[in-house]
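Each structure below is given as structure tokens.
Rule-based calculations on the coordinates, nothing more; no lab input. Worth saying up front: this structure is predicted, and the values here are computed from it rather than measured. Cβ atoms are built from the backbone, for glycine too; each structure is taken alone.
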Structure P
């Protein structure tokens, strides 16, 4: 050890470096339709498989709204249903709170998202605030108008939505309007959407 090291202590270059392990971002792929025979299941699988193959060091998980039998917000519940409903609401809240970002998959009903997804979102506020989201739609116009409806809803919930979305046509991307066979060009949009979502998700996580 040199004279200066003895006098002032060991120099910084000899200090042991501290390595901080960066936590993976957690992004939910929310299956927003609860309809029997829904096309959204195959869409959700496609998005999940496409996302994990990119090796972005992001933890993706499909969250199926159909597994959460949420009551209508504000409806009067019988005493027998009260405890069970409270358990489901708590589970939904905790699940959504556990993620840093979201990919909402939804069909379009009458120029909007389905009632089940709207109801589920109405149960949330702090769980999703200051996070980011992107959209994957399917329908006669690719769910584009459902996306615009979601942008309004999520704006009130303080969720930042990225510009690029996926729009799957029932006529062009589904054989007989049921078997999912997306055109190759959707992959470019999927990459751009995920790039934007991951960037914004990471940025918002640093603010929370």
Structure Q
């Protein structure tokens, strides 16, 4: 559905590419932490590439290196038989963004907007429990929200909070309630640099 909306728009307006770096925090929700956000947050960082289709839609690819952890002393309710764990994640995701307001990096008229994002990701993860390391991989459905701001003609910044609903109950290296799947979430800030295409087709009112 997203592709059906985005691709017809690609013939209109000014398309630009933005690439940059991101950094923030990641955390886990699962058997040891069913629903509370930002419990035991760990550093996360990565890279981002955005292809802006006009002033409303963006297709993006992200790479994120993150770490999540769980502690039985912080789990509510306490789940018997589970142990503390630490998991390292390397994720590649493809997503779409929809801007609630018109936005273009470098524009003085449309210089900020909140947005929503959704997509899918593939990730590798290594889980350590009592110095025993296991390796695995899985997929995730992603949704989130963010805010973009144009810093200058070429540089833009964004703050984003996205949730990855995985298709495994083994992100923590142990099976708890098999009826639920584990989640990991990332809250980060990114800085990107804009590369313009088809400048002659660009709308001046987006720039000024």
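One of P, Q was used to compute FRET efficiency 1/(1 + (r/R0)^6) of positions 43 and 99 (r between Cβ atoms, R0 = 25 Å, to 0.05), and the answer was 0.30. Which one was it? The structure behind it is Q. Identify the structure, out of P, Q, from whose coordinates distance in nm of label points 7 Å out along Cα→Cβ at positions 155 and 179 was calculated to give 5.1. Among P, Q, the structure yielding 5.1 for distance in nm of label points 7 Å out along Cα→Cβ at positions 155 and 179 is Q. Looking at structures P, Q, which one was relative contact order in percent (Cα under 8 Å, 6 or more apart) calculated from, given that it came out as 23? The correct label is Q. One of P, Q was used to compute helix-only ellipticity at 222 nm (-39500 (n - 2.57) for each DSSP H run of 4 or more, over all residues; to 500), and the answer was -12500. Which one was it? This figure was derived from P. The maximum of distance in nm of label points 7 Å out along Cα→Cβ at positions 107 and 123 over structures P, Q, that is, the highest value, falls on Q.
For which of P, Q does Cα extents along the principal axes in Å, calculated from the coordinates, equal 81, 51, 25? Matching structure: P.
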